[in-house]
1. One of I, II was used to compute volume of the Cα convex hull per residue in Å³, for residues 40-111 alone, and the result was 77. Which label is that?
2. If distance in nm of label points 7 Å out along Cα→Cβ at positions 128 and 208 comes out at 1.4 when worked out from the coordinates, which of I, II was used?
3. If mean count of other Cβ atoms within 10 Å over residues 168-175 is computed to be 22.1, which of I, II is the source?
4. Looking just at mean count of other Cβ atoms within 10 Å over residues 80-87, which of the labels I, II belongs to the structure with the highest value?
5. Given a value of -10000 for helix-only ellipticity at 222 nm (-39500 (n - 2.57) for each DSSP H run of 4 or more, over all residues; to 500), calculated from one of I, II, which structure does it belong to?
6. Taking 44 as the value of percent of Cα pairs over 24 Å apart derived from one of the structures shown (I, II), identify that structure.
Structure I
Amino acid sequence: MDQLLVALDVDTLAEAVDLTRRLRGLAGGFKVGSRLFSSHGPSVVDTLVSNGERVFLDLKFHDIPNTVAGAVTAATRHGAWMVDVHTCGGAAMMRAARTAADDEAARLGRPAPVVIGITVLTSLNTQALTEVGVAGSIEDQVARLAGLAQSAGLDGVVASPREIPLIQRECGQSFLIVTPGIREANDAKGDQSRTMSAPEALAAGASYLVVGRPILSAPDPRVAAENIVASCRSGMPR
């Protein structure tokens, strides 16, 4: 299923490659986050890309514009299909990321990666936002940051599936929304605060679903992924 992105939250490259092989034909791409990247670096991206996989490099870049531009240039050079930056880094930083992705892709003669912005992490709630000095609701903050990302030229944002309708009102139907925090009805939420099932998120308008623990912690990850895909195709929450 093209919209299903499986989070490779494992420690070794061997585990990651094994998972991609076991899930081939079910996942539309694979997310490489800070855990796996910190263990193996860009070689993870190189290996997966050489195996024909779409790689969402989820390192949430957040720094001065020049530094983020350099990081996005490197990610593009290694063949990342999607990269993300923190929208709280500001419009200039996001514009630098967009320009870096476009320029490096043009130099290499390949399509530019999808560049998306992190709005409010799905583990955060209103109290957590207040603790870091953000006044107002999560919904207001997500809408504000999504609008800023769109004005800076990004392709979309990462947000809880619960904020999909307000992002679409703010940014339109074509703006991509990548939704982590996917949990099925009988799953524990863990450290996620704002969750939804996979079919619910797709019905709400999610462009891509990022699923990690419900697949990785299952006795058989392929069966778990098959169940999620089947539930989405049937449109019935499981």
Structure II
Amino acid sequence: MIAVFLPLALALAAAPAPEPARFPAAGGWTIAASYRPPDGKRGRVVLLVHGVGAGKGEWDPLAQELWKRGIGTLAIDLRGHGESAARAEQWRDFDMTGEWPRCEGDLEAALAFLKKRGVSASRVGAVGGSIGANLVSQLAARHPELRFAALLSPGADYRGVSPASLKGRRVLVAASPGDAYAYQTARALESRDKARFLEAGAGHGAQLLRDPDFLKALVDWIVAK
């Protein structure tokens, strides 16, 4: 009997498919995203920002766990990536064109999208991986009303984007020891901003989520406040 009902139980536990979304961003870009609304009219939403050459799908493990706790998510494809690109791997031009720092406009556009959906910035937290971590840090510096910023594998400088000072804010930094540059940066930010530090077994950016203990600790931290 247990074997019969196990697949049904697993299906019920899985998060529903996210809503596809598209919205304009500065510079004439259209940003593609996956949106899971929060549970309830006053529920919280976590903005998820990937790293170089990645995409919104890398956040699925975290999005599903947050959904189980009633927290919505908005995972975006940064300009030039995935469905936010006019051609495959358009992001490869960005080092030459200096487009990377302008990706901050994609996060601003995401907040504007959520606001139109009735989700104020005070109900939004943000998680970023690699350059996405640095972009999230810059967003949080411009919007002190954000609930938190979680920076997975931040760098002192990724393609012209550096992490902003967030001292006095609710901030988490994380990295794996084998990723020396990100690990050293995360430790420095822990000290500078009095941030919470989480260590993962291996990986970079959203790859840290492959560590089940790390994933649980991150989710627990997000939902704690």
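1. Checking each candidate, the match is I.
2. This figure was derived from II.
3. II
4. I
5. Traced to structure II.
6. I
Values quoted throughout were computed directly from the atomic coordinates according to the rules given, and no laboratory measurement underlies them. No experiment lies behind these values; they were computed from the predicted model shown. Cβ atoms are built from the backbone, for glycine too; each structure is taken alone.
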